[in-house]
Structures are given as structure tokens and as C-alpha cells.
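See the structures that follow.
Nothing in this text is a laboratory measurement; each read-out follows from the coordinates by a stated rule. Everything quoted here is computed from the prediction, not taken from an experiment. Cβ atoms are built from the backbone, for glycine too; each structure is taken alone.
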Structure 1
Amino acid sequence: MITRIEIDGFKSFVNFSVNLKPFQILIGANGVGKSNLFDAIILLSDLARGDTLYEALRKNRGEIGELFTQYPSGERAKKMKFAVEMLIDTSVEDDFGVEAKVSSTRLRYELEIERNTDGHFERLYIPHESLTALTEENDKWYLTIPVKKRRLWVARGRRSPYISTNLRDNTISKHQDNRSGGKQETPIGRIERPILSSVNNVEYPTAFAARKEMQNWRYFQFDPASLRKPSSVFAPDRLLPDGSNLPTVLERMAREDEYLLADVSIEMANLIPGILNIRVETLKERQEYIIYAQTVEGSTFSSTVLSDGTLRVLALSALKNDLAHHGLLCFEEPENGVHPSRLSKIIELFQQLSTQFDREGEEEQKLRQVFLNTHSPKLLSCAPIDTFLFMFVARQHDKPRHTQISTISDGLLEDNSDTRALKVFTKAKVIEYLDLSEQRQQLESLAHMEMAPSL
């Protein structure tokens, strides 16, 4: 679970930082950096998974050089800096089923990516990487957990680093949790993928748990065509970011617990009027699973003819009830394909997909987090105002056009208060800003249509 992120030199971010909750809605006009924030999170996830710097950056929109912040002079930043503070689970299991306790659950991970000219070629490398435990005096976020629950979630043990950079020796090292344990050093000039990505087992339990946490940061963009398809009986039983493998996931859930599919059916009945039951059948001749939905009238429809909105809700209901689902879920524009009258229920479903520290028995489950982004002011009435963060672009003559973020106040601030200095905007101001931005985009769209040559 990400509790704070800091970014500098990547796309529209200049000395950007924000504290984050288990459930967060990022709201702002198009083009202010909401998707860029998701891109930064997924970049770190890809790097933790084992991608090289080149591979991970190439997955982003634009050429690699364009991903470095551009300054007013036209020059681009030479370095990207990322820092993430996180809460991880108290134990971790490797691919061989070996489980170990972590020594600290509150961690700070830092990574720098530098581009440097090597002869006629520009190459990427990592000049700094670190993973350290957050001490109680440096950790205000854990105070947001109810007092009686803190010891269940927060462990503080080793204070020396799990990964460290030594500029005197020009090396980056990974360290075992045990104070008397060994370490492995790698020369900085040879590092083109994070040291964290090389931690593959519980020999380094805390670093391994941090890596697994970051691997579970995922950006979901459901594709209706992928959601509709039957899935192979041999397909991975985890939902892919485009919605693929949904039938296989539901079939696995039904095998694990006979009541889970019933819970998904109840969820669907509450969210989609007319849906009574969801089931999965096997197409033996094709070795595939396919989803069927039964209506209150007794009709049955396969997933191949269900609406886009129904399929999106079904996938979210599956994630909510899937005991195997954990980590961070990033999702864009949750209002798409949803009738306005059902929007509040959809947002409530997303909230339930995130860990709630005051909920009984929550500590027995893996950590879950949800980040949504939207430009729709309608969402401001669908969730508590403290779950929203307003993103906007700042323009200063001595700095590049860059993304900033603020909290939103439900009430009025004093007329003489500098809201940007306070990093607070009123709900009314945000709605006004978004409405004006939408009108401006509509006018620009009309202007382009008028300028286009007639056929």
C-alpha cells in the first residue's frame, strides 16, 4: 500500500509529493497529470518485476527522452527521482511456499534514473537506490490507523537499510534482515535494472516483501472485447489489466469457496437491476470457461452479449470477492458506461475493494488499495470529500508547466486565504474549474471541426 509518493523529473512532475490513503480519487481536468501519476506507479512496478530501465520506460506513452521533464529553456531533466513510502504485509511467501516474517512493515523506497551520454549513445542507469525502514518519529501516516489496530499492521525492527547506495565505493548493496547477515554489492555503472528486482526469495524477507508489494501495483483498463471472451481452462486464474481471464477467475473462486460466486451474484443484483444469478460453465469441446447471467424473468445470456457496463461491474465484483486479489488497483474514469443513478453504488464498490483499518477481521486479509482518476464533477457527491485530491497544472515563469495537487474542502474558506498556498480548494471551486475546462474543450473541439476541410 502506497502511503506517500514523491516524483521529480518524470513527465509533468517537479518536486511533486502527496500522502495517500487506502482509497483515493484523483480529480482534475484532462491533461493535468492524473494519468502521469498512474504511469509513474506502473513504471516502478514494472521495474520491480524485473524490466530493464529501457524496457520499462519504453512502455510509457512517448519516446524515452520525452519522459524526462522539459524545462522552459527547452532542455530536459537529466535525472528522474522517485520515492515511495509504503505499508507492506507482515509476512511473505516465496514461489517455493517458504514463508517468513518481515522485520519492518513501514518502508521507504528511493530510486533515481539518470541518462548519460556514452560516446555517441545515450544510456540509462541507476545512480541511487535505497530501501529503509521508517522510524516512528519519521512516520506520521501510521497515526491514521486506529490505535488498537496499529500493532496488528505496523512492525518496526531493523533500522539499518535493506538496500543502500555507497557513493565512496560507487556500489549499491542489498542487505539481509539479520544484523549479522551478509550483503551483496553491485557497481553503479553496471546497473540497468533495480537491485530490488533481483531479490527472489525469503533470504531477504523484507526486501522481497517490498518487491512483491510493488509487483501488485496494477493499472486496470477494461476492454469489453476481452471481458466478453470465454477463457481457456489453462489460462492464468488472475484477472489481467484488460479484463482477460474473467471466466477462469470466477471458476477458480467457485472451486475455492462455493459461496463466493453467490456473493458475486448478490453484488450484481444490487448494482444491475434485472440480474439474478451469475454462473460459469465449461465448453468441454473447446476447453474453455464461459460466463452466463440469469435475469429475474428467467432468461439466460452469455457474456458475449452482455453490455459493456454490466461486464465492467462483474469484473469489479469478482475482484472485491476474490480472496486472492490484493495490492493496488489504479482505474481511470469509473463513471464511463455507468448510469448516473448507479454511480454512488459503483464508487461504494471501489471503496469496499480497499483495506479499511477499522473493519473487524481486516488484518487477516492481504492489503488492498484503490486509486481512481476522473474529470467528472458528478463524482464529488458520490464519496466523502476527504477521499478526493484535486490535481491541476501550475505555470511559473522560472519552472516548467508542472502538476500540483491539493485537498478539497467541503465548506467555505476565508475570502483572504490563499488556497493554493494552503493546498486546499473548496468543492464549489473545483466544480467551477472542471465545468469551465469542459466548456473550453468543447469550444476547441468545435473550432477544429470548423477549420477542417469539407468533404
Structure 2
Amino acid sequence: MSHIVRASKYRHVYADAPKQSDRWENIRLSTSNGEGNFIKANTKFVAVPLAGGGGPVGIFELNGGGGKISPTHPSLSCHKSPVLDFDFNPFHEHMIATGSEDQTVKVIGIPPDGMTDHVTEPLVDLQGHMKKVTLLKWHPTAQNIIASVSADHTVKVWDVESGDSGAICTDDSNEALRQDINWNHTGSVYATSCRDKAVRIFDPREGATVAEILNVHEGARSTKLTYLGSRGTLLTVGFTKQSHRQIKIWDPRNLEQPIKTEAVDQGTGTMIPHFDEDTNILYLAGKGDGNIRYYEVIDENPHIFKLSEYRTNVPAKGVAFVPKRGLKHMKCETMRILKLTSNAIEPLSFTVPRKSEAFQEDLFPPTFAGLPAMSSAEWLDGLDKECPKMSLNPADNGSIAVASEEIQSDVKPKTRSQLQKELNEMIEYNELLIKVITDAGITVPEKGTTIIPSEESTEVLPPPPPPKSDEQDEA
């Protein structure tokens, strides 16, 4: 194991303490509690919930520098109650969804020139939950699909662009409160962790639970989860009976036992996992913790090993992870984490030390380009695709790389409607054949009849008789 660590190019990843001028300070944060992360970011903005009537959400420009935030700073004020969670649209930098105690989900547009005034009207108002909305998660590959979790013990999946205010799917298969939700790599299913210590994998297009892990972590505190990219494996972080924090990695094809269990420490804060597929690094930050740990994930044993950690005495209320497109690639910045404290946001830049000033291709492979793989209608029709990737090399000017699915095969998968159309055509053709044969005076064999061809004739065997019941055998 030590040999593997020495061979890793990420062993010496480090983060310096942020400069005072880079911090956003004097933020009047909301006092609401919940399972949400309380801070989110994309390549342009960072969002946090603010104190005040109507559940305002503060939006600050990511690269606009820090400083003290004025109490009158413009905010998103579209709700009637505190906002408990929010999420930026991964395909539209100026769109964010917010979930509130007022039982609604609102999709809000950020003005093209930034927050120059308060925004009070949403683009879309989604109503249908009977209790407060606690978690939100946009679909990772399909345009304008979002999942919302509520205290009414349901998960609703919405098609924002359809103009229909009703959910396209409602998952009410669990009577326990959900603690986290995450889509898999292609968005074909999502996983939720629940207060009953179970993790359930749900297919929203089929409207059914496809897998379940009971007693994921024995401790009673919150369990968080994330998929490990295209590997397809699922990672959960939770607590033991003795309140020790631990990591488990699960193979969805066999959920009887985890393929890896890793002890973390005896901390009390809920851990927030984030997996960077480009570098295969897992970041763990705990609510109430000052430290941020990072691990490297591999495909064989030991599956996961610790690299190092960023240490500080300032506890975090939440953390946000800036997408790879928004990093300083020429300075070998492989991750930027925005740490939310009691009244400030601290940007932490994680860097791999390199002497060369040239672009480091091994650190920055083609990454998510911020473009959807398909429309919401295509996803609802059964299509699963990976999003296109882009080059981070400045010399390539952000050129789009071909998706891996298109490289492997020129044959595109058929959608549900295409398959259904082919099935309907085959049924009509079979009915036509039966009619032609019947009109010719030929008896059509019954379903299940076996036909044995020979050189002289074709022998038709009748279908086998139904099996006898126990009563008939006794008689």
C-alpha cells in the first residue's frame, strides 16, 4: 500500500490558507438547519442562504474578489419561508433551483450582468410537495430535469422545460425521511439515504426501486452518498454504533457486502463527500469540522487510500466544489473548495506542485464541458448518454472532445418509443400473416406448438398438456 501512495502523482496535493482579501466576510447567514450543504458554486457564482424574511439567497461572483458583504446586497427573494437547499443548473450558469419550507421548488434566473438588484420572480414555480422541500439535485446529463426531496417522505422528479407544473415521477416508496440524494453517472437512476439506515436505488422512468441496502451504517446519524463516476460504484459515509465515522464502497451488482470499509475517525460532524472523476480523488469535509481529507480511489485493492488533509481550527457549516472548468489550470489547481463558516466564505485552492509552467495534460484530462447529453424528452424516452467533454488546454480554446460512447460504437441506442414502434409493426405484420394463412384454408398452429421440419414433410406436434395438479395425481 505504501508503494501505491509513493507512486501517486497526487500524494503532495496541498492547500494554503486563504488570503484575507480573497474571503467573503460579514455574511448574515440563515439560521435554518437541515440536510442541505448551505453553499453551492459553479464557474461564475457562489450561493448561500441569508437571514431575512422570505428566505433570501445571496449570489456572489466567484472571480469578483472577496471583501465585506453589505447587508443590502441584492439577493434572490422568491420564497415566503427560509430556503433549505438549492442547486445550480449544470448546463446554465445563470439558473438556480431553490427549495423552501414553503413546500415549493422555484427555478430562478440570475440576470446576465449579475446581481444588480433583488430578484423576486422565479422562472418556474413547482408545486406538489405537502411539506418542506429539504434537498434538490439537477440531472447530470439531461437538460432541465431536477429531483426534489421533501419532508413528506417523497422524491419528485420534474421536467422544468415542459411547462407542466406537475411532477413526471413521484417516489413514495419509503416512509423514512431522506438524508441525501445523488444521481449515477448517466442519470439512469438515483440513490437516496434514509433515516431508517437504508440506501435505496430508484429508477424514476420505471417508477420502481431497483435495489436496496439495509443497515448501510449502524449509527443513527446522517448518511451521505455519492457515485464514483463511470465506475458505477456507490460510496457512502456514515457512523458505526460507537459513533465512529466510516466510508463504505458498494457495487450495485452485488449489494450484500461492501467491497471496501474504511475507518475515518471519531468525529461527530456529518461528512460531505465529493468525487473528482478527472483525478480520482475523493474529498471529505464534515459539518462542524475544520479539516478536509482527501483520498485517491483505484479499481483494485485497497480501493481507497488516504493522501493527506487540510487542517484548520475553523469549523465548516458547508463546502462547495468549483467545477473543473473554473479552476486555474496553468497553476496546477486541481480543486477549489469554498468553505462556509459562521459568517464568511473561504476559498481553498488545492494544488499539485510542478516546476514546469507548461500545461500539465496528466493532471487535466478532458472534462465535463457544461453541455447536456440530451433533452429531457430523450431521457424520458429511455436514452442514456454521457455528456460531451472539453479540453482544458488553453491552446485548444475549449474544443469539445468526442463522447466516449460515440468513440466505442457508431450504433446509437434506440429509445423506448423507437422500440415500441418496431414492436407494434411486428404485431401488425404477424396479424396480417395469420389472416393470409387462414384465408388460404390452412389451420394456424396454436401458440406453443412445436414444428419439426423433415425432408419429406413437416410434422406438427400439438402443444404440451398443462401440468397436473396434486389433486389430479391423487385421483
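Structure values in brief
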{"item": "Which of 1, 2 yields 2.3 [distance in nm of label points 7 Å out along Cα→Cβ at positions 105 and 121, calculated]", "result": "2"}
{"item": "Entry that produces 0.10 once FRET efficiency 1/(1 + (r/R0)^6) of positions 41 and 433 (r between Cβ atoms, R0 = 41 Å, to 0.05) is calculated, selected from 1, 2", "result": "2"}
{"item": "Entry that produces -8000 once helix-only ellipticity at 222 nm (-39500 (n - 2.57) for each DSSP H run of 4 or more, over all residues; to 500) is calculated, selected from 1, 2", "result": "1"}
{"item": "With mean count of other Cβ atoms within 10 Å over residues 337-344 derived as 13.8, matching label from 1, 2", "result": "1"}
{"item": "Entry that produces 17 once relative contact order in percent (Cα under 8 Å, 6 or more apart) is calculated, selected from 1, 2", "result": "1"}
{"item": "Comparison of 1, 2 by Cα Rg over 2.2 N^0.38 Å - largest value held by", "result": "2"}
{"item": "Answer label among 1, 2 for the case where FRET efficiency 1/(1 + (r/R0)^6) of positions 9 and 241 (r between Cβ atoms, R0 = 35 Å, to 0.05), calculated from the coordinates, equals 0.85", "result": "1"}
